[in-house]
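Pasting the structures in now, so scroll down.
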Structure 1
Amino acid sequence: MSKAKELKSGVRMRPRFRLESTMSPEEIGEAIRTELKREDSMVRGTVITGHIELSMKEQYRKPWSPILTLEIIPGEEGRGSIVKGLYGPAPGIWTLFMFLYITGGFSIFILLFWGLAYYSLDRPAPMLWGIIPALLLLFGLWLSAKTGQRLSSHQIDNLHEALTSALNNPQNDIENDVKILP
């Protein structure tokens, strides 16, 4: 799965990709529904016209498990489709991390301005020392996010494999040509 490996390379918070398919959005939805019904599938999902969300089944899910969100847009001149994919954490985890990042950043902002106001008045500014723990908190959050990405890398492969298997399945009775777009 060279594309999945390519998605994980580099420092990317939420890897994205685009595919062009000769299948219509409805055919892609049906192909993914068929893939999700397989007994040996580790993936579950929701398929709504134009939008698909894939995640790991309950028995395989961990707090750091990714979710693959797909947006399917009809292609130019009504032929084929463009599939836009986004890997990310579960919405609850994403919200928690964003809240903690914003809280840490806002704390640094407040402590810095409060300390600089005291400093400009030639008064001691011990609150500036509070910036160090806030920076350590932000670094810890970043480190835990990277650790979660590393722990979930095999699940990204599973989600991507389920998608490509559905799009390239010969049982679809549809000749499909998938191209990776920039």
Structure 2
Amino acid sequence: MAMESTMLALGTAAPDFNLPDTVGGGNVNLDDLTAKALVVMFICNHCPYVKHVQEGLAAFGRDYEHADVDIVAISSNDAVQYPDDAPDRLGAVAREVGYEFPVLYDESQEVAKAYTAACTPDFFLFDVDHKLVYRGRFDESRPNSGVPVTGADLRAALEAVLDDGTIPADQFPSMGCGIKWKPGNEPS
């Protein structure tokens, strides 16, 4: 069932995390991410909304690979119920698709709760002080909509941060599959 993102309050500090990287190994910690901008996206492998934007996410990563931005993707889905979202599959799909950013695994689901992530994909953009300046959709494209995947909404916000400009005031919720919570672990 499709659902919208929660639209966390602008100005919120980025919640801390220290999560395993399913692509490059090791862990990625929020404190290690010191670029002018930080993009945190909640994704998974099985959701048709994420599959719809996979190539666009790969292009986004390539386009900003040398910019002053840190990009991380996090999967918080219950891998027992959704084995396609297990860490080994996350890393394999990330390599197949060509993601140029770490794909982290949030086994406890506490990071998703801290970000109030509700769906996949769900996007958060923070400034150099790790304060939230954009949350919402990648762009207006949806599966079977005929609208091309461009990442226009997230790209406009990121360009504004990188150019010290004004963040677009119109921010629209992302839409996707609800995060697959472990039984009894649903947010309250």
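Here, each number is a calculation from the coordinates, and none is a lab measurement. As the structure is a computational prediction, the values presented were derived from the model and not from experiment. Cβ atoms are built from the backbone, for glycine too; each structure is taken alone.
Quick notes on this one:
- Comparison of 1, 2 by FRET efficiency 1/(1 + (r/R0)^6) of positions 76 and 164 (r between Cβ atoms, R0 = 30 Å, to 0.05) - largest value held by: 1
- For -7000 (helix-only ellipticity at 222 nm (-39500 (n - 2.57) for each DSSP H run of 4 or more, over all residues; to 500), calculated) the corresponding structure among 1, 2: 2
- Among 1, 2, which structure scores highest (criterion: Kirkwood radius over Cα pairs in Å): 1
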